Structures are given as C-alpha cells and as structure tokens.
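J.: Input: structures, listed below.
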Structure 1
Amino acid sequence: MKRIMVIAIALTLSLSFGLYAEGSQDDASYPSKDVKVIIPWSVGGMTDVLTRPITSWMEDYLGVNFIVENKPGGGGVVGSLLIENSKNDGYIIGTTSMSTISAKYISPVYPDIKKVELISQVITIPATVTVNADSPWQTLEEYIDYCKANPGKVKNSNSGNGASAHIYAEIFAAEAGIELNHIPYAGYAEGVTALLGGHVDSTNIPLPDVAQHVESGQLRLLAIASAERHPDYPDVPTLRELGYDVVLGNYSGFVAPAGTDPEKIRILDEAIGKCMEDPAIRTFLLEAGYQPLYSNHEEFAGVVKAAEEQLEYLVNDLGVEFVDD
C-alpha cells in the first residue's frame, strides 16, 4: 500500500509539473492562437478606422490573427461591458476611450475602467475650436470677445449631453470665462453637419471629424486643444499658447479584462509600441487627423486618471449635469 501511495504521489507531482510546464510553454509562446479585439463602436467610426491597421500590423508581428468585432450600443457601454466580462486569458482584448469613464454620469449601467487592464494608448485626438468659414471670427480672441459680449447667444454643437464634445465645450467655456448655448446632436458627424449648414455657430468636436471640411475651406480652425501644434496644421495655435491652460481631447487605446496575465499585457504592449514606430502607420493616422501618441500601460494609466479628474471637476466643481436624452 505504501508503495502504491508513493507511486500515486509521484504520478501526481509528475502530472502537476507537466501541466505547469505546459502552461509555462503556452505563456512563453503567447499568443499561439487568434486574438479577438472588441471595438465598442460602429464599423467606420473613429476607433474602428484607427484600430484595424494597427491590428493588421500586429498580425504580421506576432504571427496570429487579430479578429476585430464591433459591438456598438449605448455610446460604447455595450462593448465595454462585454470586454470587462470576457475571459481574461489574453485572447480577448478591446479598445477604450473617454466614453468608458464618462458613461457613469449618463447611464444607469456603465463600465468600470478598474475592471480592465490598460495595455497601451495609441492616439490622442485633440478637441478644437471650429467655426464656419463664413464666420466673422478670424481668431480665437475675436470669438471669445463676442461670446463675452453676448453670453449664451453662440450656439455650439456637441455629440450629445455628457458625451465627449460636450465635456470639451464645458471645460473650454469655464477656462475662457464664456457662456455657450450647448446644442446636442447624435454624434460627431451630426454636430459637424449642423455647423456646415449654419444651424450652429461653433463646435469643439475633435480634429479628425472637422479636418476634411477645414481642408476643403468650409470650416475654419481657430485653435486646437493639444499640448503642441498639430504637424498638419502648423499655423493653428493651441489653446495653451493663447493663454488658456487647457489640453482637451479624446484618446484611444487597448485594454484587456482585469486579471489578464501581466506578461501577456507586456507582450501586447511591446508589439503595439513597435507598431506605433512604423512610418506607414504614423502617416496613415496623421492623414486621418489623429495624433499618434504611444503610451505604455503605466503611462496610459496617467492619461485615464487625468480624464477622470477633468470629469470630476466638471461635475463637482462646475456643477455640470449630464442628462442622457
């Protein structure tokens, strides 16, 4: 009996070691099968457009398929919750933006950024101060002077109450000391269309969605809310250099369900970092109006924290109420 027990223990240890070795080998060879990438927004949208070339690049670099699945709904809530509740084995990842953290102010059910592991930031998308090309305002100073002389008269389009462009507008207005008449639309495209049609006077919608109309001469950029001037618009000043200490805009990056193996996060982060060094990827993003900005998972945490603080400032200090209508 003792001999049988010794053999049984030995077999158990052997099997355990074998399973451990197999798991270690799987980790060492990660990724060894297809990776699903969940985008919480529609096909053809901002995040979709920038994600697909990056995941295509990663397929070649890591040697497995990255299968993109769009799961829109609820302003990003549906897909973000799906990412949070997915298996954390490293084979399901997704994308995130400011909408992930702003959702709690407008939706009874919302994602929690603490329920995902941040992988990498890939772009920053600066907010703008944009007016119609027929507008009398040639400079930001002229625009602000008019707003101060006519509080609440200037109609400013956004992408919905509590959505990103509304957030940008509220923060900009507070810093500039002006009062705007906020007009909500269903999304960026609709808000820009309203400006093109003369239904509103201005917008703070980010650069990618106004860029083509600026280049066609239909819209005019008065300022960009980035830390530095955009390389494609070197003559357009930043809000900061005009005396308004505001850096605003959306961001996009990759996340994984909470509890994903840190080594797998590191491998994905490293691959994304290499991708963002590729001149072809950078050119594509710049031409689409994005500002490529790679931040590793630790740096990305700082970006998310800053966005959370901006939202808390709006709600707690400025008393802004976001209503999901």
Structure 2
Amino acid sequence: MRVLFIGGTGVISSGCAPEAVRAGFELTLLNRGQSFRPVPTGAKVLIGDYQDRKSMEDLLKGRSFDVVVNWIAFTPDQVRRDIEMFGGQVGQYVFISSASAYQKPPRSLPITESTPLENPFWEYSRNKIACEEALMDAYFSEGFPVTVVRPSHTYDRTLLPFRGGYTWLNRLLTGQPLIVHGDGTSLWVLTHHTDFAKGFTGLLGNPRAIGEAVHITSDELLSWNQIAETLASAAGVKAKLVHVPSETVAKFDPDWGASLVGDKSHSGIFDNTKIKRLVPGFRAEIPFYQGAREIIHWYRETEADHQVDAGFNQIIDRIIAAQQGVKPSL
C-alpha cells in the first residue's frame, strides 16, 4: 500500500514513519527537508513546499497513493485545497486534528469521540474544529474518504511538556523556580510518539476508519505536579514549583495562556475504547518516567545546541513576582 505523509519528520510523525515502514507500507514523505529528525530507512522523500499548490501539483503529477496523511494542515482553506487535490484520487485521507478541540471545560469525563468540539479560548483549536467540519461535510456530501485523528499531548525525546523547552530545563537544573498552572493537581495524559504510532498505523488503509474521528492517547494519568517532579527525578534534582492561575499567565503571555485555559488547565482523561476497537491489540506501554529519562538524556547530550531564551526567562520571573506579590525591580 502506497502511503504519502505530508510532513513526516515532526514530533509525532517521526514516530509513525518508521512504524509505517515496519508495517510494510511503501512510504513517501513530502516536506521541505529541513528537519533534524532522520528519515527512516526504506522511505522515499519528495522535497517541496506544501503551501505552494502549483509546486505540490507538479511534484505529485504522475504519482498515486492509496493513503494521504496531512500532518501540517491547520486551517480550513488548507483542507479544502486537499479535498480538491485528492478527492477521487486516494482511498483514504487522514487529517491530524487535536484533542484540544474537545469542549473546554469538558462537562463530563472521560472524554470520548462524541464529546462536543468547542473551544472558545484557543484559536489553534477552533481552526482544527473548522478543518474537521469542512472534511466531514465533504465526506457526507461527496464521499471524501476522511479519517480524523486527534492526538493529545504526544511527545518524543526532544519535547519537554512545559512551555519554554531548554529554558525550562535550564531553570530546573540551576534551581530556579518553575511555573505550574493552577494548583498542579489537574490530571493529564502524555503519550510517547512510538506508542501513538502503534495505534495510528493500524488506521492506515483500515476501511472501518473511513468517516470516523478517533483519539489516540496513553491511559496513564499524571498530575502536573507529578509531571514536573518526574522530570526533576530523571535529572537528579528537586523542582521548585510555583503555582500560578492560568488566567494570570495569560495576562503576561496571551499565547501561553490560551494553551493553558484552552487545554492544559482542564483535566484530560480519555476513553480509548474506539482506537482499541479499530486497532485490536493497541496499548500504550511507555510510562512517562521512562520518557522523562529519554528527554533529559537527549537534552544533556545536545546541550551545546541549545540556548536560554532570556526574554522567556524574564516573563517567567515577572509572572512569579506578580503571583508572590513582589514588586519587580525597574
């Protein structure tokens, strides 16, 4: 089966590409060729710009695929263009949405695929909802063979689950205080990208997945305090946590605040019955304490490649000062 990944070297897709090759798919990646993540042996690569439609059409001319997966579509205009380009040409089109599209705050837990899609706090999520609506309209009106996949917080060894990347880690390692939103007790799910890949690959070419939306997550639940403390333990240090309301964070950094109020400040507990039904035998097996060790090891091995973001450091210090009632120095 011929499969095209538009993207394919991101955090999530870099776990799915090797799994697709192992599953025996003839995999082609179409991207700009600029990622530091390696292309799996056995996959083909097309270098192109997804944003340039004519370039895409020229690049794909004469090529056919059974499945197209778009990892980098974020707006309704982009998926409408894909409907025009791939309608009648492929057996399955997989759109990567987001579990942040689910109702915030959720009126009931656990979250299932029938939980309403509603997020008034985060534009990113609203755009994903609009994409899903356009694709499902095409499915019902013209039989466009869409499958919607909603990842939640999926990570690889390069992705720290807190805002700031290396800057956050540097603060942890040097004993500086770190922000945890709310009181740190809301529950969250972190899914290793290789676990996600096991469920995802089972959807490719699966006729039962056409016209369906499905999320894929681990079943391990951790509080945000536990997540921070697990990373600290993996690094061999103790975390100094300062709890700050998400709304306070939003006053200092609207984009960061939107990702909290529109997603992470609410408990994310998912019912994975549907993916387990569509892909029998799927089970996420990597606990976060193991993933945390991978993250810390990678950052230590590549520390020379990272720099502290002084501006973000200042934002953190200002938020903490405001939370603690300390007047910042001029």
Structure 3
Amino acid sequence: MQIAFFEVAPYERARVEAAEFPGHEVRIVSEALGPQTVARAAEAEILSVFIYSRVTQALLDQMPKLKFIVTRSTGHDHIDVAACRNRGVEVTYVPSYGENTVAEHAFALILALARNLPTAIRKTRGMDFSLEGLEGIDLMGKTLGVVGAGKIGRQALRIGRGFGMEAIAFDPHEQPELAAKEGFRYVPLDELLMQADIVSLHAALVPETHHLIGEEQLRRMKPTALLINTARGPIVDTEALCRAMHEGWIAGAGLDVLEGEELIKDEAELLHRSLSQTQLRQLAFCHALLRHENVIVTPHSAFFTREGVQRLVDISLDNIRAFLNGKLLNPVPGILMP
C-alpha cells in the first residue's frame, strides 16, 4: 500500500520520515496536492495533506486507488467530504492538538493591538522613544466575546477571565452547565457584537459560517472594538472588513487567517494562471488589510508551536496506523462509513 504525504514542511519532515509503516511504501512531497502534483499520488491508497491541498472531486478522480485521507489539521474545509463519501474514501482529522495553542496566539494578537506594539517597535527601532500614538487600553474590565465556544474558544474565554475580563460567547450548541462552571454566559450573536470590546472568532468554516461577520455585523460592533480571527478567513467578509477599517467602524483587527490567503501565499505562481474577478478582488482586499496600520496579520501560524506541531503530526500518524489496523480514529464528522 502506498502512503503519500503532501505539503510536508521542513519542521515536520523529520517526524514523518521517522514514522514506521512496515510493508508499505511511503512517499513524501513538499508541495501541496494540486493539479500539477496529483500525478505523484496516482497510486496512493492513503493520502495525508495540510490545509493548502484542495482535495476536490477532480483530483479524487485522478487517484483511483485512494481509500483513506488524513488531514494534519483541525479544519477540513479544504477537502470535499461529500465527494469522498460518494467514493467510499474515509477522511480523518485532528480534532484537538492543544486548545491552548491557538487561544494563546489569539491573545498575542489582542495584546499587540491593545498596547500598540507594532507601532512601538517601529518607533524605537527608528530611535524614536516618544509616547505619541502609543496609548493603549487595559484588558481588565473589558468584555471578551467569543464566537464559537468549542475547545479553543473556551480556552480563550478562560484566558480572558484570567485577565479580569467579562466573558460572553455565541454558539449554536450551548452547554449551560459548562458555561456556569467556567464563568461565562451565552448571548445571541447580535448582542455579543454590541457588547464586546474584543470579538474573537473560533468557529469552524461551514456553509452557515461563511461571511458570518459581514458589513451588518461589523457595523454593530463598538467603534473602539477589536476583531480577532484565528479560525478561517472566509468567516469574515474581507471587503466589508476593509471598509470597516477605512471608515472607522471598529478600532483594529488581528488576523491569522485571511479570505484568499492562498492567493497571497502563491502570488508568484499567479502570473502563470488566470484568476476570476472574485479572486482578484480578494487579493486586492488582502493587500489593503496588510497595509493598514491598525491591522496585524500573521501567516496562519497560530498552530505553529513546537508542542503544537508535534501533537498535530503524532495524531495524524496515529490515524494512519489505526486505519492500517482496520480501525478508524478521529473521522471527520458525518463521513464515517456504515
């Protein structure tokens, strides 16, 4: 059986290479799976990918032997799970690799914005030690609103309470007893947006959450509020966020993810292929956000700690070993075969 790993980064390569799968052929590819690289997986029965490998129906058709996919990520919106179900291909993921990892990054963005750290660093590097433009805000006494109170979202709420913040959350699947135990309360999304001084997004990207935060929602937020997104880029309407920042609807944004971030990542390759009007607009708005002084953008690195990467890879390898032993660990919700 051939096991093909795609999008293997230098930081995880040694761990993947050290994995033992006796009697099976292992192929390791540094590039993402795509139309130009899918031929290298033509014989694969097991496929492991990361978030920039778009596993579409068209690519599945070019991997006729494929039986199993494991994504080395919590998000799985880059995989056409319905097409996999129709093909009888099982899909697994990493449901949790340390909820603290992403939640801590969200607070790094919050603190950087709250205390104007990018401006302070730029000024002092230019030997300007004046305090002009550096007035920040306290977190104590402010309201943290978390959209998506899953494992990561609840950890963000715990951290917020540690700073002395009031903690509120919106989630369609409320757990009142857990909220009471952990000291936060559920509110409707509109109420959260109006009350929160900081809105932190931790929802999964599903059809219901695409552009969950658009113009209407951004206009409901306080003009002093901060928006944090360490979840998935398309949860926020990038065009609406650009307008919000330009016109001052909100005070700032900390973004580890962007709608259309894959276009920026592969921008050099765009010269060799045509883009749709929608993609061109996404790219333009991404660049506008990158240049805005009250926006901090990190390169989808919230997961990227030594411990986090180790857990991601190890759980993914365990998923493969389980499949080889006739078991299924961590199936993507709704894809478990009868």
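Any read-out appearing in this document is the output of simple, stated calculations on the displayed coordinates, not a laboratory observation. Just so it is clear, the structure is predicted and the values come from calculations on it, not from any experiment. Cβ atoms are built from the backbone, for glycine too; each structure is taken alone.
J.: When FRET efficiency 1/(1 + (r/R0)^6) of positions 83 and 163 (r between Cβ atoms, R0 = 30 Å, to 0.05) is compared over structures 1, 2, 3, which one is greatest?
T.: Numbers: 1: 0.95; 2: 0.30; 3: 0.10.
When FRET efficiency 1/(1 + (r/R0)^6) of positions 83 and 163 (r between Cβ atoms, R0 = 30 Å, to 0.05) is calculated for 1, 2, 3, structure 1 comes out on top.
J.: Out of 1, 2, 3, choose the structure whose coordinates give distance in nm of label points 7 Å out along Cα→Cβ at positions 155 and 315 equal to 0.9 when calculated. Kindly include the intermediate steps, with their values, before the conclusion.
T.: Values: 1: 3.0; 2: 1.9; 3: 0.9.
Answer for the origin of the read-out: 3.
J.: Which structure, out of 1, 2, 3, was Kirkwood radius over Cα pairs in Å, for residues 43-146 alone derived from, given a value of 17.6?
T.: Working: 1: 16.6; 2: 15.0; 3: 17.6.
Among 1, 2, 3, the structure yielding 17.6 for Kirkwood radius over Cα pairs in Å, for residues 43-146 alone is 3.
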